[in-house]
Structure formats: C-alpha cells, structure tokens
Structure P
Amino acid sequence: PERQVVLARELTKKFEEFLRGTPSELQAISEKRTLKGEFVVMVEGGGAAETMPDAG
C-alpha cells in the first residue's frame with residue numbers, strides 16, 4: 001500500500017490549501033491543475049521495522 005501524503009500550499013496566506021492522497025493521486029491532481037507557490041510535503045510514517053536475528 002502507498003503511504004498517504006499531504007501537500008500544504010501557501011501556509012498562513014490567503015490561498016492556503018491542503019491536498020491529501022497517495023503519491024499517484026496527487027500526481028493526477030497536479031497534471032490537471034497548475035499548482036504554484038510554496039509547498040510543505042508531509043509523508044505518512046512507516047510501520048515498525050522488522051528485526052533480523054543475528055547470524056552469529
């Protein structure tokens with residue numbers, strides 16, 4: 001499964017906007033619209049890492 005991503009655009013400004021979805025969903029949105037401005041990208045954290053037993 002793809003991680004969720006948030007694109008936050010023009011924070012603290014008149015045209016502040018948040019877009020949320022998978023990377024492929026956000027790519028599709030960006031291909032249909034002209035997105036300009038300053039962005040912050042937030043990516044969902046990964047799950048707990050699996051540990052490998054020592055080989056020795």
Structure Q
Amino acid sequence: WGCPPSKFPWTYESKETSYLLEGKVKVTPSGATESVEIAAGDFVEFPKGMSCTWDVS
C-alpha cells in the first residue's frame with residue numbers, strides 16, 4: 001500500500017499490523033492531544049476499532 005503526502009481519518013475494522021518501508025507518518029488517536037510518529041523501518045500494530053488521523057509526509 002502506498003500513499004502520497006496527505007492527512008485523513010481512519011478507523012480499523014480489524015487488528016492490523018504495518019511495516020513502514022519509507023517516509024514518515026504521524027498517527028493521532030481520536031480524542032488524543034499527542035501524536036505518535038512512525039518512520040521507515042518501524043513495525044506497528046493497530047487494534048480493532050481504533051479511530052485516528054493519519055498525517056503522511
């Protein structure tokens with residue numbers, strides 16, 4: 001999956017794992033005031049039902 005620089009909301013319908021090959025993403029969970037930055041080489045897991053905003057750079 002690839003994505004040009006953009007910002008968008010996302011809700012996970014099921015548990016999902018991701019490995020970032022390149023670039024950076026700031027993920028902000030709904031209702032949170034702080035983001036988590038994910039960068040190339042990071043492996044992350046998102047729980048089922050999580051809603052967040054992705055800011056891809």
Structure R
Amino acid sequence: EAGAVQSGNIALLGALCATGCIPLKPEQLAETIKSAMKPKIADINLKALELGVKAVS
C-alpha cells in the first residue's frame with residue numbers, strides 16, 4: 001500500500017514504535033526519515049510508517 005515493497009521494514013518499525021516495544025516515537029522516526037532520505041523515497045517510507053502505526057492502533 002505504501003508504494004514499495006522495500007518499505008515493509010519501515011511499516012514494521014512504525015508498528016513497534018506505536019506499541020512501545022522500542023524506545024522510539026513514530027514522530028522521531030519520521031524526522032529521521034525526512035532528514036536521511038531523498039524526498040521521493042522519504043514520502044514512500046513516511047506512508048509506510050503511518051500504515052504501520054495505524055495497523056496497531
């Protein structure tokens with residue numbers, strides 16, 4: 001759904017962040033994605049992150 005198979009790991013990280021299994025907030029991960037990736041790739045990964053968070057909410 002996010003637009004790339006490779007973004008599956010980001011969706012999983014989003015789910016882990018949302019459940020508190022890892023000491024990282026989704027917002028922190030989103031900021032890292034924005035600063036570390038090219039805009040087109042970042043957009044796909046931000047969507048994957050959102051999907052992962054929503055999947056467990």
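Starting from the value -23000: which structure in P, Q, R was helix-only ellipticity at 222 nm (-39500 (n - 2.57) for each DSSP H run of 4 or more, over all residues; to 500) calculated from? This value belongs to structure R.
Upon calculation of semi-axes √(5λ) of the Cα gyration tensor in Å from the atomic coordinates, which of the structures P, Q, R produces 17, 13, 8? This value belongs to structure R.
Taking relative contact order in percent (Cα under 8 Å, 6 or more apart) from the coordinates of each of P, Q, R, which one would give 51?
Of the options listed, only Q reproduces it.
Every number here is computed from the coordinates shown, using simple stated rules; none is lab data. Please read all numbers here as calculations on a predicted model, not as lab measurements.
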